[in-house]
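Derivation of every value follows stated rules applied to the coordinates shown; laboratory data play no part. All of these numbers come straight from a predicted model, not from anything done at the bench. Cβ atoms are built from the backbone, for glycine too; each structure is taken alone.
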Structure 1
Amino acid sequence: MKTLFVAAALLLSLPLEAAGIGFTDAWRAAMTHDPVYAAAQAKRDAGQAQRAQARALWLPTLAALGSSGRSDLESRTQGAYFAAPGFGSTGGVDFRTSLNGGTATRWSLIAEQPLFDAVRFADASAGRKAAGIAEAQFRLAQQELITRTARSYFEVLNARAQLQALQRLHAAAERARAQSQARYEAGDIAVTDMREAQAEADAVGVQELDARSTATLSEAAFTDLTGLDVAGFEALPATATDNLPTPESLDEWSQRALRGSPQLTISQLARESAAAQLGRYGAFDALRLSLVAQTGRDSLSGNGDFGATDIMQRQTSIGLQASWPLFTGGMRSAQRHQARALEQQAAAELDSATLQLRQQTRSAWLALITAAARVQALGRLRTSTAGRRDATRLGAEIGERTALELLGAEGDSLRAEADYQRAQGDWFLAGLQLKALTGALDEADLRAIDQRLNLNDSH
């Protein structure tokens, strides 16, 4: 069975050992400290509420209405027909009602259960898709935070390694400057040789200042991201990386990315939501059918031209309610045209996202392959430059090599050491970025790395 390449490759090779702060520590701290991640969490929670809203669209609703106020009433009926037991019947009867400044009250309860409504179908589908998009966006934010944390972590380590290399090189350059000054004063070398040693020491001093600034900025960025003090970081011992495992094929990584990419999931859900919106504008989809039950009471009381008046009306009903717009001035046809265009746009964006994901996967896979090759090549360079440095040091001791030649050899060795460590970090990051494209990167990978590399996990 194939092992997880990103974790296994790193576990076999990276020479990382930091006191106090491990990958898992940094990731957990970033989750509670990074405002971008906090915003993503809030956005996910808001999106999840849309799933409940979509479900509520098809549940029954109950509304209560009430009002109270002052009202005047003047009612007159002429030519009415009147009949009553014991009174006989007659025609041409007039009825008049008058009320001035009376009290009017009204209340009602209305319950409605939707039965068919294309708009509700579309809105419910859009709500569910929006909730899915919010969840995919949160997964994407998780993947990005892991890679950002790891990148910041390695930037601190690499900046410190570069600074330490230049500090050692600067010290060697100052020794070479002092030796050249002494030999010049003794008349053993020309003034040009002495000036060259001085210039070399000054140049390395400037490089050290730049490296110190870079280290300070990288440490500040890590603290801003995680809230952790970088005092727990120590210089990383470099260890040769042998027998790097062969990664899975590009096709396998591409298939995993197509199945699990949060970014592609977002585009797919957006496409489905746009298609659902188009469904609300079909020929028969304007029909809305609901079961409606209501009860209510209207009353009006007070004094009028004919004395005290009290009018009360109570109504209770249950039945089907249907509505179907017959003419909207072209609004529905325009909305249908817009929805169709948006659906086509979403489909094109899905195709574009798929193509972009394939390209990103190919790029990340090649970066991982290249990084592995660089680790091996720089490992050999590290060994060879160390050997040349030792040989040059011996030559300087017996007078066959100059102090500047020894300085150059030491500089090459120190740079190879720092480049080797950077290559290991680049390889690790390339593996994380490749796995992040599949949406499967999580804390378990960092925990496994910490355990195998003996990085402290204080939690």
Structure 2
Amino acid sequence: MERKDARSHDALRQIKITPGFVGTAAGSCLMETGGTRVIVTCSVEPGVPPFLRGKGQGWLTAEYAMLPASTGRRKQRDGLKKDGRGVEIARLIGRSLRQAVDLKRLGEHTLTIDCDVLEADGGTRTAAITGGFVALSLAVDWMIEQGMLKESPVNHQVAAVSCGVVQGQALLDLCYEEDSQAEADMNFVLNEKGDIIEIQGTGEGKAFPEGLLHEMMGLAKEGIAELMAHQRQALADKAWVVMQPQTMVLASGNAHKIRELTQLLGPRFRIISMREAGFGGEVEETGSSFSENAILKAQAVRDATGFLTLADDSGLEVTALGGAPGVHSARYAGQHGDDAANNALLLKNMAGVEDRSARFVCALALASPFAPTQCFEGVCPGEIIQTPRGEGGFGYDPLFLYESGVTFAQMGEEEKNQVSHRARALKKLKEALG
């Protein structure tokens, strides 16, 4: 079929996003798609709804309204009784944009996305979501400038578009005239990966075949990829807030641990040492357990830097030595970090001992600026051999024989990272992070 504006079936209407349209808002834009024009603002308020208080996370909600002259024929303003369609659309916008934000990194702030339709020519809800993401991102940038956040919690890009079937053909981005005669009408909300956040759709008067659904899905993916390019263009130098890896400070100066944890955690985090984060002090490890010491370090560095902090306290526990060297593993022979002296003293103390069983223990404490500190423990059993083996690893690795028959020092990094005490603790950490 020939479309009213001569577009092809897979073409969006003309898109224009004007950022900063409302100067008094933390974030705003004018979202225009064809004849549809929506003002979107994002407001920031301290505090969260009662059901979230004390949980260390934020909230995002939305409001939607069509201005009286938005459809040509005057629409009555909402009074005490809100328009049911408007409430349903507001909930869709809120659900969609909450998928763009890690609420645990937002702190106890509430973001409200207000969407006011100036002119409606179809696709107002999808335009509100697409423009809402721009307003949200600008508001997050403003929060960082104001010192309310250290970094961006925007972990996904979100946009939306409509599709429909008119005269048997699947079309992208329906205008009102097409929408009013559509045999099927659908709205797609996706993230930057093309993953589905929400799909709304119905057959108008009759059912439609599954093949058309797949065809509309394909059109939506292509259209949303184009809309996301417009979003980034509108954000310009503020686009850095979108999908910025979260900074995680490692409360350690040990280069071996930093490299090992970086490999195990992967690209989700921007991992830096505590000195790179500006923390140059020392934390007195007065705890009687690995967990206590890890928590002490994590919270001290978090409080000083304001970033999410991961602290690792780990060591060797030997059964025949009553759990020694334990929390004193790094300074067993007196001087901190003298691996050769520590190994020599361990072998001396184990001379003639039959029970060689031992275990490496790792406690990982994760201290968040917004949530309670969590601790995860990993244990790797083994035994102490009488002669060092292997050139790799560090600490007691040359003396620690794993059940596979090789020492940690004989393992490659990849192999060790699959079975070590630190890997086991990190597995629990990753599960908790989701």
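Among 1, 2, considering only distance in nm of label points 7 Å out along Cα→Cβ at positions 277 and 325, which has the greatest calculated value? Walk me through the intermediate numbers first.
On the way: 1: 1.6; 2: 2.6.
The maximum falls on structure 2.
Here distance in nm of label points 7 Å out along Cα→Cβ at positions 21 and 61 was calculated and came to 2.3; which of the structures 1, 2 was it taken from?
Source structure: 2.
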Which of 1, 2 yields 40.3 [mean projected area of the Cα convex hull in nm², calculated]: 1
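On FRET efficiency 1/(1 + (r/R0)^6) of positions 301 and 381 (r between Cβ atoms, R0 = 30 Å, to 0.05), which of the structures labelled 1, 2 is highest? Let's see the in-between values first.
Numbers: 1: 0.00; 2: 0.50.
Max of FRET efficiency 1/(1 + (r/R0)^6) of positions 301 and 381 (r between Cβ atoms, R0 = 30 Å, to 0.05): 2.
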Structure (1, 2) behind the derived value 5.3 of distance in nm of label points 7 Å out along Cα→Cβ at positions 37 and 261: 2
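Work out the source of -9500 here, i.e. which of 1, 2 gives that when helix-only ellipticity at 222 nm (-39500 (n - 2.57) for each DSSP H run of 4 or more, over all residues; to 500) is computed. Walk me through the numbers before you get to the answer.
Details: 1: -22500; 2: -9500.
The read-out was computed on structure 2.
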Origin of the derived value 11 (relative contact order in percent (Cα under 8 Å, 6 or more apart); candidates 1, 2): 2
